[in-house]
Structure 1
Amino acid sequence: MSAQLIYDLAPLGAIIRFSDGTPRPPERHRKKLAAWQHRNSSGRLIRKEAGRRVGNTVIGATITLHAGDYGGGGVVLLRVHRTFSVDGDLRFVVIERPRVGAVRVLSRPGEDAELIYLASGRADAETWLQSHGYPDAVLDEVTADVDVMERRTAV
């Protein structure tokens, strides 16, 4: 599917794989492999940002995936996010949807919210929120309606 379909149909919290369709190079070709991995990986969908106009420039809609955290001893030193334009040439696949009953902790209300945590349930979300702050956070429970919409488009 295209990035536009991910933007339109995939729920925040879904795990998305992206690919340029090229075969994986052998391990011995380190630079080629690193370049391939840059265009062929996966992440959790954390943000959908609508297109906007800044002066005379039009910035298209984007999706952002959380690709990973790096650090040690329980401390995150680097959080990697990948942002893709909906007009890009990569192919995307939803490989895992958030389960029904999970609770998304969103950074703020509204369409421009970013997923900051995906909790297993409301109690987990409230506990996480108490220990991490985020005064404008919103809790959003995953319902079966989202799953039905996605199955319809996956066919």
Structure 2
Amino acid sequence: MLKPLRLDNMDIVVKDFPAMVAFYRNVLGLPLHPHGYEPEKGWAMFMCGDTDLVLLSVPDAPRDTHQRTGNYVQDPAGVHSFAIQVEDLDEAIAELDKHNVNWADKMMHYGAGGFLEAAPEGDFPGMWYRFRSFYDPEGNVTHLCEVHPPKGFDRSKYSKGQA
């Protein structure tokens, strides 16, 4: 049986490598991995928590004509987006507003397998998320999210195969 340890990295093929490196470093504030930046080879690896985000320069890469949105139900199948967890979503949104980020959608709430009208009040029987989606300079969708696990949930118990 496969014994996954963690999601190691996510790759983004980019057309304008310098602009994308600047965005992920200066706007999102992701630190470059100390062993993962070789601009002459078109490779930059950023650290985000326990997962690395890799930018791969392919200047002639074709782009899908359909731009993804913050609402996955209207987008084509395939890898849709990734999310960056933040402690305070309102603070993170205000920070990105200073950089004139192109927002993909309004603030949303998601839980129990669907979109919610508002943030749940009291105990919610599962994970729920408060998030807002935005585009990077090449139109890739990223979410800023606050994660709200159910009371007493311990992720480490499950990630080490103990459940």
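Read the figures in this text as sums done on the coordinates, not as results from a lab. Predicted model only: the values in this text are computed from it and were never measured. Cβ atoms are built from the backbone, for glycine too; each structure is taken alone.
Structures compared: 1, 2; top value of relative contact order in percent (Cα under 8 Å, 6 or more apart), i.e. the largest, recorded for 1. Upon calculation of Rg and Dmax of the Cα atoms in Å from the atomic coordinates, which of the structures 1, 2 produces 17.0, 48? It traces back to 1.
Taking FRET efficiency 1/(1 + (r/R0)^6) of positions 9 and 33 (r between Cβ atoms, R0 = 35 Å, to 0.05) as the measure, the highest value among 1, 2 is held by 2. To which of 1, 2 does the computed value -7500 (helix-only ellipticity at 222 nm (-39500 (n - 2.57) for each DSSP H run of 4 or more, over all residues; to 500)) belong? Comparing all candidates, it corresponds to 1. Consider the structures 1, 2: one of them gives 3.7 for distance in nm of label points 7 Å out along Cα→Cβ at positions 89 and 113 as calculated from the coordinates. Say which. Label of the source structure: 1.
Comparing Cα Rg over 2.2 N^0.38 Å, for residues 17-72 alone across structures 1, 2, the highest figure is found for 1.
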